[in-house]
Structure I
Amino acid sequence: MSESTLTRARAGDEQAFRTLTDPHRRELQLHCYRILGSRQDAEDALQETLLAAWRGLEGFEERASLRAWLYRIATNRCLNALRDSARRPAPEAARPLPFEPPAPTRWGEPLWLEPYPDALLEGVPDAAPGPDARYESREAVGLAFVTGLQRLPPRQRAALVLRDVLGYRASEVASMLDATEVSVNSALQRARTTLEDLAPPGRERAPLPRSARERELVARFADAFETGDVDDVVTLLTDDAWVTMPPEPFEYQGHEAIAAFLGHAFAGRWQQRHRLVPTRANGQPAFGHYVPDPQAGIVRGVGLLVLTLEGERISHVTRFGGAGLLGAFGLPRTLPQGE
């Protein structure tokens with residue numbers, strides 16, 4: 001960062017301000033997404049962060065890097081947003097399934113979570129600013145990790161992301177959160193314990209993104225799902241696989257429960273061939289899900305399916321309902337039925 005650019009930005013030069021902040025936009029948005037669990041909320045928090053930085057640039061004393069200063073603002077904007085419980089619809093207002101589902105394996109805690117398009121991960125730096133990061137970039141954007149974060153209290157969530165994902169020192173995190181190092185370390189330890197309890201031990205690593213192994217497994221799932229072949233779908237799952245549909249609370253685990261759920265789904269609405277259009281979310285294979293509209297001769301988008309892979313199998317299928325998600329992934333709301 002050149003002194004002249006900072007000086008011009010402090011004097012009100014918008015282009016100089018963009019020169020300072022544009023290199024950090026993508027990573028700040030991803031940071032906000034990890035804490036908030038919503039792409040749209042993350043974008044809102046990013047815009048608030050940049051506005052606060054523009055207004056407060058005179059107060060930037062350069063004791064820390066500009067990047068760390070921006071992360072401090074972004075983190076606190078996210079914590080403020082989490083305190084505003086009215087900003088999100090209640091889970092009861094979520095779009096219902098178009099069929100009556102069978103009894104679930106368990107009723108989970110309603111969780112407001114959205115998928116994150118892989119296109120937004122382009123340009124995000126891989127390297128952490130410090131040596132203390134515990135998570136690889138790929139792991140730290142996966143749905144399992146982001147879901148685990150949403151189950152943590154807000155300040156534990158922020159402390160863990162700043163320390164274990166971004167690698168900031170405890171003293172730096174304490175400064176960002178206006179807290180003591182003791183309280184940061186305590187929050188971090190509790191957060192780590194919770195995430196370890198949520199993470200099943202001994203998991204096999206997923207195939208590399210876009211590798212031949214991944215493509216083969218994903219293609220087999222798409223073929224089985226599009227034709228409504230419950231048995232073929234189930235054979236691709238790990239024995240302890242889950243199907244979840246945030247923010248809906250009902251969750252299904254294991255071949256028998258998932259087969260029952262899919263049987264209801266295919267019988268209730270999916271009697272004609274559906275369409276899965278490949279995309280990627282959270283560094284994982286995903287599909288835009290389309291169902292036939294026999295009256296109009298088209299297929300209509302109804303949501304997104306994200307697959308979590310483990311070795312040669314699928315360990316988790318996450319359904320996100322609503323056609324409104326598709327645009328963020330470059331997918332249309334409708335397609336010709338024969339396309």
Structure II
Amino acid sequence: MSDRTILVTGGCGFIGSNFVRHLMDNRPDVRVVNLDKLTYAGNPENLAGFEGDPRYRFVRGDVSEPADVARAMEGGVDEIVNFAAESHVDRSILDSRLFVKTNVVGTQVLLEAARRAGVSRFIQIGTDEVYGDLGGPEGLFTEETPLAPNSPYSASKAAADLLVRSYFRTYGLPAIVTRCSNNYGPFQYPEKLIPLLVTNALDDRPLPIYGDGLNVRDWIHVEDHCRALETVLERGRPGETYNIGGSSERTNLEVARAVLARLEKPESLLSFVPDRPGHDRRYAIDPAKVRRELGWEPRLDFATGIDRTARWYIENRRWWERIKSGEYREYYRLQYGPG
């Protein structure tokens with residue numbers, strides 16, 4: 001890539017903002033346009049410091065609205081990386097409509113805009129949840145694993161991935177799908193597992209654990225994910241899917257205990273709560289393809305990643321306290337208007 005303009009959708013969210021930071025800090029030859037609706041999880045503070053940079057432009061808008069996407073693409077865009085998504089499983093169980101609108105309709109709108117603009121790459125940020133439940137302790141998700149989503153969230157993401165595939169096959173759009181395991185790291189919204197555990201522990205509040213706490217996930221630090229995405233953007237083959245994972249399986253209970261140990265808090269803070277409906281037992285990614293074909297490897301092991309993450313939340317208490325209290329939403333409502 002050289003002197004390229006990349007449209008990043010959902011760039012004020014957790015992974016999106018980390019990816020924007022990664023590009024801005026490591027790719028001086030890249031310009032970034034960030035299209036974000038600023039819903040509850042989209043926080044402009046995640047990109048504080050870039051507002052005046054001539055290589056960065058923020059556009060507030062909805063990926064499911066063609067006019068908003070057109071505004072973001074004014075002046076030309078070479079590549080699109082689509083992070084924009086409603087992503088919280090519990091919220092999708094309560095009301096799936098917004099998940100279909102953002103994740104499915106939004107992806108279609110972006111694909112059509114990309115096709116008309118003739119972009120050189122379209123990267124769809126997917127999730128391992130589209131594969132469903134591995135169940136037992138054996139086996140890994142590969143790119144050939146059939147899609148079997150078990151929540152409205154994962155079903156909407158599976159539908160989006162299939163739309164991306166169709167635009168490659170039907171129109172020749174140079175599109176790639178990535179599916180990553182569970183991310184953690186700085187700027188993650190505090191309703192997600194690891195930041196919820198860390199922030200509750202810091203305040204000596206109970207750490208809620210679904211069911212028996214033995215649900216297994218493969219964890220990857222967001223920095224490693226962002227490096228993988230840059231690699232896919234540069235060298236990935238259009239029409240392909242790449243699984244990205246940290247090869248670091250942990251039960252939710254093990255994750256909670258690791259957080260408590262890092263923060264030197266007692267295990268009496270663990271609080272088991274009723275399991276959520278349709279809770280998949282185990283996810284685990286096989287990242288062999290992206291390692292073999294593109295030469296990517298994760299750099300941060302889980303212990304190092306948890307240490308860095310805990311330290312970030314300790315040092316940025318004001319950031320997450322404003323979110324948990326709702327204060328940041330009121331501030332940005334006044335600055336940007338309701339959304």
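Computed from the coordinates by the stated procedures, all read-outs in this text should not be read as laboratory data. Since the model is a prediction, treat every value here as computed from it, not as a measurement. Cβ atoms are built from the backbone, for glycine too; each structure is taken alone.
Observations on the structure shown:
- In this comparison of I, II, the computed figure 64, 43, 42 for Cα extents along the principal axes in Å is attributed to I.
- Which of I, II yields 3.9 [distance in nm of label points 7 Å out along Cα→Cβ at positions 275 and 299, calculated]: II
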